[in-house]
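These are the structures, in structure tokens.
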Structure 1
Amino acid sequence: MLRIAVIDGQGGGIGSLIVKRLREEFKESVEIVALGTNSAATTSMMKSRANKGATGENAIVWNSERVDVIVGPLSIALSDAMLGEVTAKMASAVVSSRARTILLPLNQEEIEIAGVSKEPLPHMIEHIVARIKEIEHV
């Protein structure tokens with residue numbers, strides 16, 4: 001069974017949308033682990049039907065090596081992002097994980113990714129679903 005970590009912070013709105021869509025698409029054939037930088041984010045993702053949830057730096061660091069896929073906004077890979085919620089250890093765990101990491105090019109950090117066109121969030125989430133389908137069949 002594919003284990004997918006969805007990481008988010010602040011209110012968990014993006015993460016909860018991702019969890020909801022993954023659950024709709026994959027039903028119970030994947031395990032979704034909600035990892036929040038704070039308890040509000042984790043709670044929001046759990047309400048969207050993640051299988052498990054954990055909060056904080058240690059949870060993100062520990063679980064990053066125990067999942068097959070990591071999904072979240074670009075900010076989860078940037079130290080001090082999300083108004084300081086993302087620690088250097090969290091960002092390092094995400095970028096050094098052996099898991100396939102799929103990041104949404106959304107952030108509030110004044111960082112731009114050249115060559116990436118702006119798309120509505122639902123379209124970006126569909127790209128995540130498509131990539132996970134490809135990974136699942138490899």
Structure 2
Amino acid sequence: MKYKRKILAVVCAGLWITLSEFIRNEFLFKGFWIEHFRSLGLVFATLPVNGLLWLVWSLLLAYVIYRLSDKFSPKEVLFISWLAGFVMMWIAAYNLQVMSLGLLIIDLPLSLLEIAVAQYIIVRLRNLK
């Protein structure tokens with residue numbers, strides 16, 4: 001039963017992260033990303049394989065949050081998982097010259113909220129009786 005709750009918590013949090021990323025990048029910022037990539041001479045890809053890779057990324061991030069919550073305070077989990085999931089991704093994207101720094105003003109609070117909700121989902125589901 002313990003493993004079922006663990007899997008349920010990670011999957012539900014991962015699905016939340018995926019949904020949050022999908023809404024942000026497909027509905028809120030898709031036009032921005034298309035124009036930004038066009039200005040770089042690139043195409044903003046929205047193929048099924050991209051969605052699958054984001055799902056894998058989301059599940060891995062949810063697992064990181066789950067494991068961190070075993071050892072750290074909620075604030076530490078929020079910061080460490082946000083740093084590992086988003087800040088490092090933004091640095092890599094910036095290094096590849098595809099990140100828009102202007103978008104970070106909006107992305108910073110949304111990504112923190114995304115992690116906080118995922119953390120809340122994990123805590124609630126792992127404590128189900």
Structure 3
Amino acid sequence: MDNEKRTEVERWIIKAENDFNTAQLIVSSANPITDTLCFHSHQTAEKILKAYLAFREQAVEKTHDLGRLIGLCAKLDNSFLDIAPFLAEMANYAAADRYPDGWREILLPEAKEAFEKAEKVMAFVKGKIIL
């Protein structure tokens with residue numbers, strides 16, 4: 001892997017970690033903002049999947065579709081299918097739940113579960129990236 005590609009992978013990882021750290025701050029607060037926690041959990045998963053695609057020297061699509069991203073990753077390593085159920089459950093947190101027309105109340109247990117899934121996805125994918 002050349003330095004330019006390594007830098008791209010590292011930057012995707014940093015962005016994923018930033019979203020994860022933001023989610024971690026929210027979940028540990030006195031009154032977690034649940035939709036924001038879910039959004040940053042989704043962003044964590046999305047960006048770490050993109051880091052893996054960059055690591056495997058694949059094109060990184062401008063998409064928020066976790067199903068699409070996991071499909072691309074699974075074509076390269078079918079063990080990604082193990083985390084596909086987590087990602088399917090997080091699919092709507094990118095946009096639909098963030099706007100008033102798609103609004104629904106997200107209760108704290110659901111938001112905490114989204115964070116826990118993001119944490120598992122992050123650990124799984126980071127274990128696949130060797131720089």
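Quick note: the coordinates plus some simple rules give every number you see, no bench work behind them. As the structure is a computational prediction, the values presented were derived from the model and not from experiment. Cβ atoms are built from the backbone, for glycine too; each structure is taken alone.
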Open item on the list: Tell me which structure, out of 1, 2, 3, gives 44 once relative contact order in percent (Cα under 8 Å, 6 or more apart) is calculated.
Closed with: 2
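Tell me which of 1, 2, 3 gives 2.4 when you compute distance in nm of label points 7 Å out along Cα→Cβ at positions 13 and 69.
Numbers: 1: 2.4; 2: 0.5; 3: 1.7.
Of the structures listed, the value fits 1.
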- [ ] Figure out for me which of the structures 1, 2, 3 the number -21500 belongs to, where helix-only ellipticity at 222 nm (-39500 (n - 2.57) for each DSSP H run of 4 or more, over all residues; to 500) was derived from the coordinates.
- [x] 3
